[in-house]
Structure 1
């Protein structure tokens, strides 16, 4: 087997394992929404439950994701990508299985929080491990494939609930979320290698050589003197606080906050906003489906552009297009045109968040990459919590559907401005200068 064949095989396994993990993460985060009506209507399931209590139960998982992502960021760059990923798979699979056995709302809420921590660990690790195995010219594309697993998992949860909820009940739906323990864990255990770049960042050069040789990865190995310097670099969140990364980290966190606010805000309130605008329930659900499907396919296409011209420019553009689409959604336009605008909004919100994860994964050096992605996922999750609250406050205050879209559009504009302020890394600046020199030479 040639080294290129081995390298391609390693990349494929990494992408497949990370993508499946995030599909089940997306399943976990959405499946609760498919069973809320059952829990509200039947007190024999978990006890008496009203809408406010159900909303609180739904938020526990998001809080768990935030805690899990930040916790993984604190230790992930020390223990390695492989251990963090495997631990996350075990954690959220066991959590889903135990949640299916919850006897009452108290235990259900506790287990939803704990399961969310496992989800956060996967979200925080997936981008880092993909960035360190993917070819440089395909990193954003592979990240988009992996993180598109989250909305794809949401679609899976909706479809399985429609088909199986009457057969296996809500407890059976949660048991499905535990299946990765049976097939994904063995797959990760035997096929997921440790990142050679991470091993190098920890000064473990001999192990990095061995993994690189076994997987066919190309690796620039340092001298013995350089190895000691690599090990001395600040690791994890300590690296994010350095002069090199402090400002970009704050800006990248704000980008993720805006992206997840829009993602969760629109996914929660798009049907209600469109119903208040005069569209029937079937049409409003169609808008939600288009929003998510466009995010999956549009995010993949946008990631190809990000690999060619850089993620910063593409993320800024998609944020702006989302703002423009949401402003135009306030107009009385034909249904076909409205669906097209919803698709653009999906690419510019949910799809943009997929691109942001790729942007962040490739922005940091290996010793800080896990912490950087964890910060993006963790701090951004506050936006995911705030988005549904913002939409609920707007609609409960009696504002018009158009005003709600204007507010979300303003958030997208803020995302555009923040993105344009992110400084390029030194390597990106060097590549840009080299391209300009090459273009100048070609013009002579």
Structure 2
């Protein structure tokens, strides 16, 4: 293995200062409810709204503020996301009950979560695509109450109209002009005007991420996400221009984003280094992309695809692109990733917007133990049991004796009194 471009990336632990700040905000929202929410909306977003909920007239106004082409593009993306989510939902049509022991019938069924919040970041860009990615799978899953929130545009009391249109098109039930830690607290604990939800999904900055971490348990979350990342495995058949473009598409997210190339062709790695620099010259987001690439970008030369696979599985990237001659030979060996893109035409950008898979994915090695947001994020698999008297007669003595062995005598009695 040889490093052609070194990365200085480090997983930054959330500081004690941020943890304490988040904790203080959450506590104030929990105690003071809407008063606390409005205080931080004004302090952080210059949002002075009294009524945090977005009403229908604001949504109608938003449609008039965006052009027809945007709406048509959004419809294509929404349709593909919905169709893929429906295919995922079909995998849940396996409720069952089965006799597994004389007189014992066990089963399971899949139940939609009752309420959810889709947290849609505002920040530097209006991430309207995230509204589609979070709300549509929840809708397909059968969530009865789907809420969405987003910070207001800088120095205004309004959510970006493109984000509002996307939320509405996705099928949201309630929209709130609210972001930051106060939003996570409001939908976790509830306020005078906001009923709490059962699960909160969606990306956010380090404060939002820490708030989700601290609120987990009182509310469900998808996962704790960090900086976005892409890893590309490529051989000599790969198109260097495509890869350079994909790396920078990732790097422009923010200053901590990561673009990583693992290649079996040293010449390809050197070509990409040059082409990245060429693209950066005229890139409108050059400041962020250049900084991210210089600090966090990495190009690694390896001698075999097996070595590339092993390294990729260790890194467990959010997005994984495979651009090699015989991709089928290694795809099944790749086990740790958020979403996989096979072939040089299957760029991450399509997954981010329009192909139909979800772009809310695990980062910072979390792909070792979880996938991204999907229909299943919004469903619970619950078990049932039915026992006949025959089953009790057979199993109660066993349960009784096992309970005694653990020193749980009330458990033992609960089994014993059911015996004939």
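Throughout, read-outs are computed from the coordinates displayed, never taken from laboratory work. In this text the structure is predicted, and so the values were computed from the model without any measurement. Cβ atoms are built from the backbone, for glycine too; each structure is taken alone.
Values for this structure:
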| quantity | calculated |
| --- | --- |
| Per mean count of other Cβ atoms within 10 Å over residues 37-44, the highest-valued of structures 1, 2 | 2 |
| Origin of the value -14000, where helix-only ellipticity at 222 nm (-39500 (n - 2.57) for each DSSP H run of 4 or more, over all residues; to 500) was derived from one of 1, 2 | 2 |
| Per Rg/Rh (Cα atoms, Kirkwood Rh), for residues 85-332 alone, the highest-valued of structures 1, 2 | 2 |
| Of the structures 1, 2, the one that 2.4 was derived from, the read-out being distance in nm of label points 7 Å out along Cα→Cβ at positions 61 and 325 | 1 |
| If log10 I(q)/I(0) by the Debye sum over Cα atoms at q = 0.10, 0.13 Å⁻¹ is computed and equals -0.79, -1.13, the structure in 1, 2 | 2 |
| Source structure (of 1, 2) for distance in nm of label points 7 Å out along Cα→Cβ at positions 157 and 381, computed value 4.8 | 2 |
